[in-house]
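Bear in mind these aren't lab numbers, they're just calculated from the coordinates by the rules spelled out. Everything numeric here is computed off the predicted structure, so don't read it as measured data. Cβ atoms are built from the backbone, for glycine too; each structure is taken alone.
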Structure P
Amino acid sequence: MIAGVTTFLTMAYIIVLQPMVLSGKMFGFDTGMDFGAVMTATCISAAVSTLIMALYARYPIAQAPGMGENFFFVFSVLPGIAAAGFSNAWQVGLGVVFVSGVLFLLLSVAGVREMIVNAVSPSMKNAMAVGIGLFIAFIGLQNAGLIVSAASIVTTPAGPVISPGTLVKLNTHLVFIDAAVFFTGLLVTAVLHVRRVRGSILLGILSTTALSVALKFLMSASPVAASPVFADSMLAARFRLADGIFSMPPSIAPTFFRMDIADALSLSMLPFILIFLFMDVFDTIGTLIGVSEQAGFIRDNRLPRAREAMLSDAIGTVSGAVLGTSTVTSFIESAAGVEQGGRTGLTGVTVALLFVVALFFSPLVMMISSYPVITAPALVVVGAMMMRNVSRIDWADYSESVPAFLMIIGIPLSYSIADGLTLGFVTYPLIKLLSGRGREVGLFMYGLAVVLALYFIFVRSAI
């Protein structure tokens, strides 16, 4: 149950972020989707899908509308639907998600996804865990404001251009209050973890919450608020103290069962359906294998109850579209709960109940979610714990280690589990084949590599 609370707190940001993205409020435009309805749909879809995963598959893996899929929905799918001449863009978009979810469900029933899981070599399975660990830590460092974008606009006689340099860099302005909150939380979490204190990650999150609230009160009652250390911080700009404890859930009626399936089945929507299907399949496989490796669930290179886990995820996507939100997928933040000791479905049951409770305690959840620095230390510590899987990769065999390495760096650098997995899945059979060891790879992996390569060349690149 402690693990469930930990997982929930690390992923609670989705309760606020999902409606902000899908409604367009985060970007200053209106998509037509109601903020409150999307928030309710997010909580219910997360609760339903996580509960199915907990009771049917019996794994401590939480699910919710996925990051990445929601941005693709708003910035690619909706404009594409509008360009195709449909006036009800978001309804058709939900229809696209629904159709991709049904296909996802059929693939799960047919056992295709389970075949992918079982066909992946032990080194590649461990590489998934390591890559996801780096991804989690990378997200945590970004949320803390320590890693920032290096892109900048420079005015030249020819006009504004992007200055050359690295893609990301360390924030050189380390004397700011967000850094103090982050490092305090990181030290508390790490020290408690080293001392094997139960609930160390959860206690770390609670400590950063308490510190953030105290600093917010200090800013409101002291002239230090005018100092750049405080005034230019995320604490000042984004952290909002709760104005209450209880609230009634917003109505789900504006988005419930509003998907337009008929228009979603038009030929022009096929690329979007395939992309959602690809993202969901491989995001889930990556998360499922990565977290399962960390938890020690993999036995003889096979994941017990893999089909049940895949079906749980597929049902979540279908139910999410019906309720009024984008693709539901397994969350990498589940690793935080696993690191805290979660090993059974009880962890998932706890997460599911907390998503329901959150609908009535939304002021408190929104307060924690409004300031990502609070949960950033937990993500970094979990990422560090997942790195231990790197020792299980066969580094002496380059036909195993090179594709594994590409997968490890591909996941965080592409900012996508699915794209990172593709780098490994395509190069693995190629290297084996060209090095004269092609018989070590099954026909299924060769077929998968061909499908993925064709998908990126002819479908993904056309969007």
Structure Q
Amino acid sequence: MRRLTLLLLALCLTAAAGAKSFTERFEAIKRTAAPAELYTFLYALPKGGDLHNHLGGAIRSEWWYAAAIDPARNGGDVFYTRVKFSAPADTGVALVLYRTIRRYAYEQLAPADKADYVRLDALTPEQKQGWLDSMRLDRPGEGRDEFFTWIWPRTGQLHENIHVVANVLVDTMRAYGAEGLRYLETQMGGTGYVDNDGNAIPEDESVRFFKTRLAQPDARESGVTPRFQVTVLRFVPNAEQRLADLYAFVDAHRDLWVALNMAGIEENGHGYPLRFLDKYRELRRRHPLALSIHAGEMDGPDSHIRDTLLLGATRIGHGVNLIKDSDTLLLLQNSKRVLVEINLISNRLLEYTPDLTKHPFPEYLRTGVPVCLNTDDRGMWDSNMTDEYYTAVTTFNLSWDELVELGRNSLAYSFVQPDVKARLLADYERDVAAFEAKYLADDSLKQLGSVKPVTYGYAKRTWGFEFKP
């Protein structure tokens, strides 16, 4: 027994020494690695999961386009997009250039209106580039208004086509898997899809379709485990009924759909959290449901985060202005029950924190509030998860322990089933240990030559990085 105790003690000391050595090693890497080397190192880093992710905003416009014009991936549908406006501006027609519709909707248009649309696969090179660029924030001055008012409507009826949505979901999983993520908890509905004739697809048929698509080899080989949240647009007049309907949907499909979210620009006062308190309490009398709710994505102080906790949320999306609510901040520092989903690039581009050096993320992280990094709408930001990690490391001088904690939190606070969570956490710890062993030696960055990072427009515009597949 004494020998076993000494052996266990030796193993613990060895593990502690290894952890300390890599802590020091990471500090050396930050000091000596070239920026592109550090980015590549972080691309290879095991990262856990992405918990705050809107699938519709996470899809790169190139992925939307490739799926939408391919009959094998779009279910035989045809898409059209608006490239001009023939009608006078005072007719009440919404002037949304590049809004995309399906064939059944196009065929219902008047001949004069049809003339304003072009098949997506017949765009000129200039029109195609305009369409691709119209769904991302890639120019100075674009921000909150462009994002909330114009970009989302442009995606139009792409979201209705279940074939397109399922395929771009797998595209997203594959991209995440390549940069070290193993879990995706994205906001994606299981209802609201229509067939090529414009008829609603029954709920159970939609659910079966997604399960079948996720069972295919390319989805499994991504290495990413997906789970879904449904989302209620908080400020619409019928939000309470939508909440009840989607609450019931998640309860009926808990194998894939694991939580409910509420989203929508908080400046719109019709979606204030306490509007829904009685409804959540009514629904909880029937059965419990995990809640991750947007709150604190505001410029000034308010009580939205505290009030969202009253709704029953155990994860807060964004939480930027938590720093201005001392009582709630103290509560989260001490309870450890609630995780704040941090979205650095989102907060910068939408100008909730235009100067990221002033972002409250490090204050939360270093005073005991559970946090993790997320991408939010990565397709519309033209970014990836490594951009979030590189931003955090270079802006806030994160330690190795802090990096590992972020990945661990992204799994520990996920809403995935307990047995799957245990497996994901064990795999994460194993992958981190292997990563430490691989890059512990002083000359180990030579091995980065085998890592093939992929970057997009955000990395190029922000840091000058341009890694292509």
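Values as computed for the structure displayed
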quantity	calculated
Label whose coordinates, when helix-only ellipticity at 222 nm (-39500 (n - 2.57) for each DSSP H run of 4 or more, over all residues; to 500) is calculated, return -13500 (choices P, Q)	Q
Origin of the derived value 3.9 (distance in nm of label points 7 Å out along Cα→Cβ at positions 256 and 304; candidates P, Q)	P
Structure responsible for 3.9, with distance in nm of label points 7 Å out along Cα→Cβ at positions 216 and 424 calculated and labels P, Q on offer	P
Identity of the structure behind 34 (criterion: relative contact order in percent (Cα under 8 Å, 6 or more apart), calculated), options P, Q	P
Test item: Cα Rg over 2.2 N^0.38 Å calculated as 0.97, pick one of P, Q	P
